[in-house]
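The following blocks contain the structures, represented as structure tokens.
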Structure P
Amino acid sequence: MSWQKAIEQILSEKTGKLVQIKNKVSVGGGSINDAYRLETTAGLFFAKVNSASRYPQMFKKEALGLRLLVQANEISVSEVIGFGETGADAFLVLNYIESAKTTKNFWEDFGTRLAKLHKDTNKLFGLEYDNYIGSLHQNNKQHETWNEFFIQERLEPLAKMAYDDRLLESKDLKILQNFEKRINDIFPVEPPALIHGDLWSGNFMTNSEGSAVIIDPAVYYGHREMDLGMTQLFGGFHSLFYEAYHEEFPLENGWKQRTDFCNLYPLLVHINLFGGSYVGSFRSALRSF
């Protein structure tokens, strides 16, 4: 069975009537997936397709993450219609987001809603299952403290991967180890927060109501400053976003200075995914320490 037929079956079961795909149009969906706008007899849907063997359970984990964000009921999220595997393909079907112009208070609303999402907490940092960030496996083994989790599940695995691939040097690892020794003096102690995990400007859209919808998450319960740091990695969001966030859920003093430390993880992700062009940014972040 092709992935198209499998999706038709899912849509038919969900709607209670026979659904057929009339047309599929290739659209932008990230660097690793084939993405399509599906024109069906039941309306428009969005589908992502990839190798089932190369990225085991990637779309299942993404669906679980999206549903976890939906349960928090604080910010708009892509609706999961279904997912599965057929032959060599894995697929994920989502509602199709019709884009529109942003509302006048778009950034304030976005910042407030993210802050409310971050109030969703858990006893432990991490998650009950691993998932992906981009095409990389993301370790989510649970820990009682943020610092343990950040070191053991975020920094060390990806730094070792980059070193083994000769993308980082031994001096980089030594500086990182010095940072890890001082980490208890850096991050303020806060309870675990439900975070998007990969919140850069390419991972939100504007829906037909002019509000933000977050997509492509790499969710876990972490330090909420990780999401704030990621928003600034490639240029930053509007200042009104941060002002509204801070008003709803005030950040500890010095959060802007900690942005570089939060972004050590996404920079390691980019080093391992895209090569040495991000090494300079990683070293700059470490130098700020």
Structure Q
Amino acid sequence: MRIGIDLGGTKIEAIALDQQGEILARQRVATPAGDYTATLRAMTELVLSLEKMLGQNGSLGVATPGAIAPDTNRLKNANSVCLNGRPLQADLQTALQRPVRLANDADCFALSEATDGAAAGAAVVFGVIIGTGTGGGIVINGQLLRGANAIAGEWGHNPLPWLTAEEWPGPECYCGKRGCIETFLSGPGLTRDYVAEASESQKAVQIVALAEAGNAAAVASLQRYEQRMARALAAVINLLDPEVIVLGGGLSNIARLYQTVPALWGEFVFSAGAGNAPVRTRLVPPKHGDSSGVRGAAWLWE
């Protein structure tokens, strides 16, 4: 049995999978806000509760915000700041008396979809999270690529490529740089673009609905969003050349992206420029949706 935990800012979800990936049980609790000790206790209790319910012990993987710093083995870059600088992996191993594997939530999303999701069977998979922020994960031959600095796939904090004169130098990002992909392709990034066009604020889901209803400002914002995503993903294709790119997060529910973005990215993919060769990379929606993070955490144990 494999147990996975998705440690979110508002909820902690635990799932138990059998060897075939079928769900045996799942539980969730509210995340204790700003309290590391209580968060550790809640995660421990979820694991013990599932094991008691199912009458067996399991391996444990955890999807976390941020990542484990290789030099300190402590969490870094987590938006739940009470976790930063904490030895979460070591503390869980002590509490549960077993090895525990941790990975970034975007990495777990990619692993889930590459294992038994929308990209199952593909040799090279890039998983993208587009929601409140942006993130990414890389899976090669079924194995998660972590990287020497534990930041493989951190797509959102590269500059948006091929900036236009109107886009330059790009919005400020919380990371301290300007023009990061996240500032354009996150939900807040889409809202910012719409505000500049329409002088009113709308959430991403409302902008999509307005575009479907023919609102000119919303249509223009969504078209710019798609063109920017095409550029950003073309850079990934040029570097990684994945067979499949899977979108996750709230904005992955925009159905038109899966047709419009591949129709646009050929202009920027290097191989497509020679003789109009087709881009073979597929852009697909997730199979497991919001459950991919917790499922991917369970799959951290092969």
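Coordinate-derived values only; no laboratory data. Only a predicted model underlies this, so the values are computations on that prediction, with no experimental measurement involved. Cβ atoms are built from the backbone, for glycine too; each structure is taken alone.
Calculating distance in nm of label points 7 Å out along Cα→Cβ at positions 240 and 256 for structures P, Q picks out Q as the one with the greatest value. Computed over structures P, Q, mean count of other Cβ atoms within 10 Å over residues 120-127 reaches its largest value in Q.
Who wins on distance in nm of label points 7 Å out along Cα→Cβ at positions 56 and 152 among P, Q, i.e. which is largest?
Numbers: P: 2.3; Q: 3.0.
The structure with the largest value is Q.
Can you spot which of P, Q the value 2.5 was calculated from, given it is distance in nm of label points 7 Å out along Cα→Cβ at positions 88 and 128?
The correct label is Q.
Among candidates P, Q, the computation of FRET efficiency 1/(1 + (r/R0)^6) of positions 40 and 104 (r between Cβ atoms, R0 = 41 Å, to 0.05) that gave 1.00 used structure Q.
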